[in-house]
Structure 1
Amino acid sequence: MDWKSEIDAAAARIGGHIVTTPVLKVAGFGLDFPIEMKLEQIQHTGTFKARGAFNTLLSKPVPDAGLVAASGGNHGAAVAFAARALGHRARIFVPEMAGPAKIALIRDAGADLTVVPGEYANAMDMARAHEAETGAMQIHAYDAPETVAGQGTCMREWDHQGLQADTVLIAVGGGGLIAGALAWLQGARKVVAVEPETSCALHAALQAGAPVDVQVSGIAANALGARRIGSICFDLAQQQNLRSVRVGDDAIAAAQAALWRERRQLVEPAGATALAALMSGAYQPAPDERVAVLVCGANPAPDPFP
């Protein structure tokens, strides 16, 4: 696939529907070097996922049965938002672990919501059953070309905003965001995957040589808790010899607190996970290495302003 062309087309397609998110260069966070940041958490519904949702809905006809999606929370909110903006019905399945704040966000966006006992995989099973029964169009959270191309517009946008870094750190759950970055950059910059120690489907797949099921838990599990890495992400990761580092919950919480304390950026644990790799030393740049961090999610639980 010509990913560059697909991402260029996605950017043209969704340009009037998404937010161009800001970038900045900052010092602090206990680091002795400055870092570049992209604040993607101020995207519609608080994450990058609106990019993939809009690209999917604008790429193909939507059936009369509408849309269906399984989500840990953020994807569902993005699909619900995009569906309402474009005049489509949406049915969203989320696991209980999504938490009340993300569940409320989806309801507020106007979707028909079903909360499923268990984890993301259980919600996906029910979404597939609904798709088979009704003919609704499935919008996958991370492992579909339209989703990946949409998420790739985030890195494309950052490139066009003057990104200077040699290395970009990106948090990974199912792999849609980092797959889009890899698809756009194609080795032009080093990308480092950052995963929670207790939700690390990409790390396990790279170790095993193929996607495998993993157990998921921890404070970022409702955003980064995919049981199996997406095949698109895995293939791109293998092709580009992607490095994965893991961080503990304490490191993620410390980075989350630091983003608020030092920059007044309110993020969920997943949104702080990439920064946690630098603050904890899980990733240590070379002396002259220029580093960037993608801040990707702003929906903490509980909701700080209920």
Structure 2
Amino acid sequence: MKDAYGREINYLRLSITDLCNLRCRYCMPEEGIPKRAHRDILTLEEIDEIVSAYVKLGINKVRITGGEPLARKGIVSLIEKISRHSEIKDFALTTNGTYLKTMAKDLRAAGLHRVNISIDTLDEKKYAAMTRGGKLKDVLLGIEKAKEAGLGPIKLNAVLIGGFNDDEIEKFVSLTEQEPIDVRFIELMPIGEVANWSLKNFLPNEYVLEKVPSLRKLKNADPSSPATLYQLPRAKGKIGLISPISCKFCSACNRVRITSEGKLKHCLHSNEEFDLKKVLREGGDLTEFLKYVILKKPQQHQIEAGDFIARNMVQVGG
């Protein structure tokens, strides 16, 4: 499936809930967000129907996101449904890791391949402050259970935040030395209600290279990946720098996103959305609709022009 600019679209990101058990300061308001009525979000069957349609069009990479996807009732059943599509070669889930201590084994048995775990600090007090009450020990135990279950390679996502975790860069990088764990530093994005806060705390990913000059750039086997890869000499894991602000990767964008209420977003940083839930519930031809709207995917985002998305990060699946 190609868009109007000739980009091959093969990656689907599915947000299955916008609810989360944490309240990360760059992601959602302190009071959280209103809970949607069940009828207003996609059912598990509708999600699988969307996946089926996209698989027919060439999607072979699927990632489940949220909110916190492991908070969605029936998540293991959904993983089982999606894993039955043999065409999917890369099936992953992004999580804050707090539920993995009890769910990792079941997720692997259901057919999930791997997990990305969001962890912005290795300091217990700082973690509690940023997440407004989260416990770092739950995430660390979740990482261990994911390893034991075989949900790898494990990738740790750390949002780079000036004045918060910029003094922990070396510690994060050192995690890759002895274990095949990848750490990915992600630039803070101006999204939703916290857009101004994000701009004030923004650090470009070049800062990581300044702090750890021994990192060596690697050739990326996947040109569509947003991460530029680096590695310490003789390290088992890698470092990825994801720089949507300081270095656009729009020309190689291969993804589309679905929100929990069934809105198709071609770009994380655009307010344009297409209602798939309406197509499904009114008996429309979903496959034909997807083929039509892929031609609406924009050539690039316009963050530098001040065109920030109105939703909070937790509502669009990141």
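Tabulated data for the structure shown
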{"quantity": "Distance in nm of label points 7 Å out along Cα→Cβ at positions 110 and 270 from the coordinates reads 3.1; which among 1, 2", "calculated": "2"}
{"quantity": "If helix-only ellipticity at 222 nm (-39500 (n - 2.57) for each DSSP H run of 4 or more, over all residues; to 500) is computed and equals -13500, the structure in 1, 2", "calculated": "1"}
{"quantity": "Computed 18.0 for mean count of other Cβ atoms within 10 Å over residues 78-85 - originating structure among 1, 2", "calculated": "2"}
{"quantity": "Entry that produces 1.19 once Cα Rg over 2.2 N^0.38 Å, for residues 118-293 alone is calculated, selected from 1, 2", "calculated": "2"}
{"quantity": "Identity of the structure behind 20.0 (criterion: Kirkwood radius over Cα pairs in Å, calculated), options 1, 2", "calculated": "2"}
{"quantity": "Value 2.4, calculated as distance in nm of label points 7 Å out along Cα→Cβ at positions 262 and 286, assigned to which of 1, 2", "calculated": "1"}
{"quantity": "Distance in nm of label points 7 Å out along Cα→Cβ at positions 6 and 174 - highest-scoring structure of 1, 2", "calculated": "2"}
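Quick note: the coordinates plus some simple rules give every number you see, no bench work behind them. Small disclaimer: the values here were computed from a predicted structure and weren't measured. Cβ atoms are built from the backbone, for glycine too; each structure is taken alone.
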